[in-house]
Structure 1
Amino acid sequence: MHSPGRFANLRRIQSLDPEVDHDEILRLTARFEFPWDYVQGTSIAFMRDYGVPSIAALLDRTREFEDHGVKRYDDTILIGEEATLDGIDSPRSHAALRRLNRIHGHYDIPQDELAYVLATTIVGPVRWISEFGWRPLDPHELVAIAKVTTRFGELMGIKDLPTTYDGYLALLLDYERRHFAPTPEATRLAEASIRIAREVAPPPLRPLVRRVTIAVMDEPLREALGLPRQPRWFVRGVHAGLRVCGRLLRLAPPRRTAYVHRPTTYPGGHRLEDLGPLSMLDELNRVAGTATG
């Protein structure tokens, strides 16, 4: 049983060519079909980065999660939106990727780490939707998501990337097998991220955010982040509850407007140059602009 018109977007997706229409397919999938699932899967995926000691050390050293957590959360989502709302090869996307490259340019980040972080951004949402989504992803969606992800990485200057979802999954699994290890930095980052999630969650849900977040993690990730094991009954209950929510969404009418993130950091709107930490050059530009404005 499902709501009338519930599969209209899926039929549209199946009628498109993912090699050509990848931007439209991603828009339908991420902004109409699975907006909440996509955000949740991406949020958990970002926490995988902390399980790699070298990445955790850098992120912990910046103190962005500790000192500017909600801004860091908003900026991450907004840069992803800027890069995809008008298509991955649009002027808007290229400007967003230049901004992202400028942010990363302040740090000496190896290519293999960039490729791994990119892999988490595709594997995380796909895994979440596969387990908790209201319907399975269509093969056209997997092809389109992989194509956009690879182009995103190319615009970041990452070489020799996979071109399929299975390729990104293999990259992620192999990298984690070789590099995942618990560190104090990983635990600090994980706890800071959970505090961010609690802050942006609806007030009635905040007391459960930490336990639920840990419950939806797979064991390798939980162990790498040094977080406490949750009781089996609680983990099973969280997973069952999320699956029930997915089944109920099948009964809901299809979304009529595209999901767009509403950041608490920028209630009056944002500019591209607002996104990311303020580097010394950014601060000098801001001061110069104030002086001449």
Structure 2
Amino acid sequence: MVRHARRGLIHLCFGAVIAGGWPLKADAADTLSWLLRDLPPLTIFEGSQKGRGALDQLMPILEERLPEYRHQVLHVNRARGIQMLRDPSLTCDPSLVWTPERAKYVAFSAQSYAVLSNGVMIRRSQQAAMAPFIAEGHFDLQAFLESPNARLGAVAERSYGTAIDQRLKLADTHRLALHYGNDALGSLMQMQRLGRLEAVLGYWTEIRYQAKQQGIDPTDLVFLPITGAAPYQRVYIGCSDTPQGRQAIERINQVLRDIPQAQLQQSYAQWLDPLTRAQYLQDNPSFFQASPPP
């Protein structure tokens, strides 16, 4: 992105960021590798809305406000990204859910933003058949995974939040279809379309975007929150837990503190339907008052 376009995007989406120069390090040649995956509406790699995701708008700010690093962006799937974070290199991912397991090898930032939690998507034509697992608009994932012949699609190595992750860990592996590919969610949705899966896990904003890309009418899909799961999920920036990675997280935290949180919220909220957007913006401030992960 050319310099003037980048500045325009930053001004449009986030407003002015407080200037306050930090001196360059003497070894100002370290390369910071950013791991991004196609995760609309956070990151969008292709199509007419390419580069307009919430994280797409944050990345230029991080790059400009961290001038002591050379920034390299790598497009990887979730499984490959987790593998790279385990390596002793200066590698960071701006879209991580905190888990106890990841905390063993990832240094996490202070909270970056909050998103609507993952849920289950079913085909509207299958809603009657799935009725035994639906109560008060929520999906009983535990009961579904214990039922015979149930198959659930999920992206390999993704964290869906503590409550959901725990259910997946205890599930019969024959009940899960884990996909490792770059277009994992899109492939799972096609498998569901062909009748090979009954349900697919994911973010509703991501599922709805993928449906439109594949020519699937979103009104043919039903998205259900999962019983026992929180309505929102905190997302963090994480770097490999090395001396360099921890130093990078300290600097990233300085940058995040200078970005108006209201602008970060809006960059995600713009992708929600009007009613959900209003509720999200009303609820969101409480998440930024919470403590960072352990």
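Read the figures in this text as sums done on the coordinates, not as results from a lab. Keep in mind it's a predicted model, so treat the numbers as computed, not measured. Cβ atoms are built from the backbone, for glycine too; each structure is taken alone.
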Q: Taking 3.0 as the value of distance in nm of label points 7 Å out along Cα→Cβ at positions 100 and 116 derived from one of the structures shown (1, 2), identify that structure.
A: 2
**Q.** Which of 1, 2 yields 4.5 [distance in nm of label points 7 Å out along Cα→Cβ at positions 244 and 268, calculated]
**A.** 1
Q: Could you tell me which structure in 1, 2 was used to calculate mean count of other Cβ atoms within 10 Å over residues 156-163 as 18.2?
A: 2
**Q.** Read-out relative contact order in percent (Cα under 8 Å, 6 or more apart), computed value 29, structure in 1, 2
**A.** 2
Q: State the single structure among 1, 2 that was used to calculate distance in nm of label points 7 Å out along Cα→Cβ at positions 108 and 124, giving 3.8.
A: 2
Q: Have a look at 1, 2 and say which one yields 1.8 for distance in nm of label points 7 Å out along Cα→Cβ at positions 44 and 252, as calculated.
A: 1
Q) Computing helix-only ellipticity at 222 nm (-39500 (n - 2.57) for each DSSP H run of 4 or more, over all residues; to 500) gives -10500 for which of 1, 2? A) 2
